[in-house]
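Please go over the structures that come below.
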Structure I
Amino acid sequence: MTMSRRTFMGASAGAILTAGTFAQGSAFGANGRINMAVIGVRGRGGSHIDGWLESPDSELVALCDADEHFLEARAREVEKRTGKKVKTFTDMRELFEDKEIDAVSIATPNHWHALAAIWAVQAGKDVYVEKPGTHNYFEGLQLMAAAEKYDRIIQHGTQRRSEANWMRDIALIQSGEIIGDVYMARGLCYKNGNRGDIGTAPNEEPPAHLHWRLWQGPASEQEYNRLYHPYTWHWFWHYGNGEIGNQGVHQMDVAVWGMNKGMPVSVYSAGGRYTYEDQAQTPNTNVATFTYEDGKMLVFEVRNRWTNDESGVSVGNLFYANEGYYVEGKGFFDTKDQPIKIDNDKYPYPESHGNWQNFLNAVKARDKSMIHGNMKDAHLSAAHCHLANTSYRLGRSLEFDPAAGQYKGDDEANKMLTRDYHPDFTVPKLA
């Protein structure tokens, strides 16, 4: 079922997919299970595969990837584990036409996330989409609109939203009962040298097993470079969002969740790609400061070179309030640095079944209130990353108008709210 390069190049996206024209998926598969497909099968896609194979409520029936080597290897792994063959696709548009598939999970590079999710819901599929849900601010607005217009379940891959300790502690942070009024959040993403120098490489012809145009999708055409695929695309603006939009969006999501302020009114981000002489574009060290309308703050730090941790945290979150503070993994502290014991009977941990099962439960119940990380949440956390990256790239502080969804009096910054799309893979304007 793999679509050939020749077949693809002979058919435009418009000929294969027209918004809203896909047939709706089946009610559910055999034995009431949700028939799942994974799009993007390397790296994080492997965790998606594990999640659907391990749940009694899902059946993994299809895989999709633009790289035939990865696709075939994963299909063999699944067959070995289950004794069943799965369908394979290199072009997700063919997958979306398959009526057997109820829902998809998307673990492609960032630049594909929004369009793949929108196409999926237009096809009547429910969606689990990896973080960040979007490559730019515009896409977040369209994802929120798509979830409503097509009335589908879409859950974001910031899985801390499904962790009972965070669900309980964020509620306590927001309540003010334990440490009072929170005035600042900090998100830390210190990978401590784990993100190495990627070197340099010339542009060249893509390997025969990689459908390069399909891999690029919404991104405007660029020549192939081995540094883009399979992982280090993260460090190039055309496809990725740097570390703040990679690992960092998890911590950004927690910080935004805890502050509960919506979008900021100003942002400044500075840093650089220190100690490296490689081809990558995104910073390995940067600090972003966000200010909200009431003057409260969120500070986010990326340090991908050797560094100390802070209060025992290297990748995580801290919150500061007038009567104490909170440290991820350690809990609440008073103004004298003494731990505050939380009464678990008074403040019990809420029920959660983990990010994969929570998604399946929401799909089976057709209940959007059961989504752990909806598209508004996804947009807010990703948008903070996008604003920080825009400030960094332009080298200046930016004023943002949350109501208008634009920077104030800054045409150059406003152009960066979206991108130039490939004409066959344009994210539709739904909002």
Structure II
Amino acid sequence: MLELKGQLVTLVGYGESNRAMCRFLMERDIYPIVRNPVAVEVPRGIEGVFGDGYLDGCGGIVFRSPGVRPDKIGGNTYTEAGYALEECRGVKIGVSGSDGKTTTSTLIYLMLMQGGKNAYLGGNIGTPLISFCDKVGKDGYLVAELSSFQLMDMEPCLDVACITNITENHLDWHLDMDEYVSAKGRILKNARRRVLNYDDEAVFSLGGERDTYFSLRDIRSKGFKEFACVAEGHIYYCEKRLFPVKDICLKGEFNIKNVLCAVACAYPYVGAEPCGRVARSFCGVDNRMEPMGEINGVSFVNSAIDSTPSRTIKTLSAFEPKRTVAILGGYDKSLSYECLGGILGELKGVVLCGENRDKILPFAKNAKCVNTLGEAVFLAFKLASKGDTVVLSPASASFDMFKNYKEKAQRFKQEIKNLRNFTDRNGLNDGKN
């Protein structure tokens, strides 16, 4: 356990994670130094170092914000999430992966709650893990969504660690794909039980014979001690048939994988019934394939969190291509968009809006480009007919025009509302052709 009392503690970066860490420390009469490239408001009694030289003389026990690379600081660094996982008692379940980690983490949390467990959910999903340190008792469960940024300098000791998948991501931050995969793999260090995607080559390569696997294929004969898979149209945990695949509320094949991963993590703690109840009732988290209602028979779906091409492909694959108009584009994370060519070519329409629209355009030759999200919503609606669906799935981050994907989602919702008001005012509410 890292001893902080009586030590010089430094917080580099002052985002949500380190603000929570600062509160935690002050409650224990530990007053850290906050270092940030721009001036921010800090609590009374806290020293702040800001501006170009904010790292000059940086020392002591350093907690970095997840967005700050460890090598920018030098020496040993820690994160709020890593410290919290050491500090918290109870059963700790960590989830990482390029796509699906928020949905999977939420599914695990809900399955535990349905099974009567005292469970908490935090980490990269939103609430800093340090917030739960005084709440999670020995009989509690902490489900932690962990990003590669958080894992870079972490050696978590988890009861269960799982990786949903690994695809190209965050190459504007990581040096290369090898570093990204290595960061993801750190979640498995010291884990008592490891849950891995049998169908993902990069994830499977990290595993061994004693690990737990999940798969869309029937792997009952592979000789694994523990597994979750699809067989005979049902979800299985080892040899136990749990519930029909068709009962899963979440849409899309990739979400079946998320359910399988959650079952593989949660079943040993709660059994079959809670897993089945959640799979049948949980239809998604905000900003992931979130229905936004209809205007003149055209449905709108918000999947603003789709920040990679692979995630957008999975989302769009859940809809009928010829009845779908997609809105893509945003901040470029130095990813390749070539893989989008296949699915974008099948869609009824594509509207590009954002900093990287010209990089996506060669792989969506019939796409139309606009300057604002409002223009994108209006044009997508014009391209759609009654019975079609307009899907916001950026395949990019949102930092070009918005603070984050949540702000982009809120603007999307507002633009839908504006469009609805416009059609009402102009007598265009009699249906689409």
Taking distance in nm of label points 7 Å out along Cα→Cβ at positions 157 and 357 from the coordinates of each of I, II, which one would give 2.1? I
Highest-scoring structure on distance in nm of label points 7 Å out along Cα→Cβ at positions 277 and 333 (candidates I, II) is I
Identity of the structure behind 35, 27, 21 (criterion: semi-axes √(5λ) of the Cα gyration tensor in Å, calculated), options I, II: I
Which structure, out of I, II, was mean count of other Cβ atoms within 10 Å over residues 93-100 calculated from, if the result is 19.2? I
Identity of the structure behind 0.65 (criterion: FRET efficiency 1/(1 + (r/R0)^6) of positions 149 and 381 (r between Cβ atoms, R0 = 41 Å, to 0.05), calculated), options I, II: II
Just checking, which of I, II has the largest value of relative contact order in percent (Cα under 8 Å, 6 or more apart)? I
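Read the figures in this text as sums done on the coordinates, not as results from a lab. Predicted model, so just to flag it, every value in this text is computed and none were measured. Cβ atoms are built from the backbone, for glycine too; each structure is taken alone.
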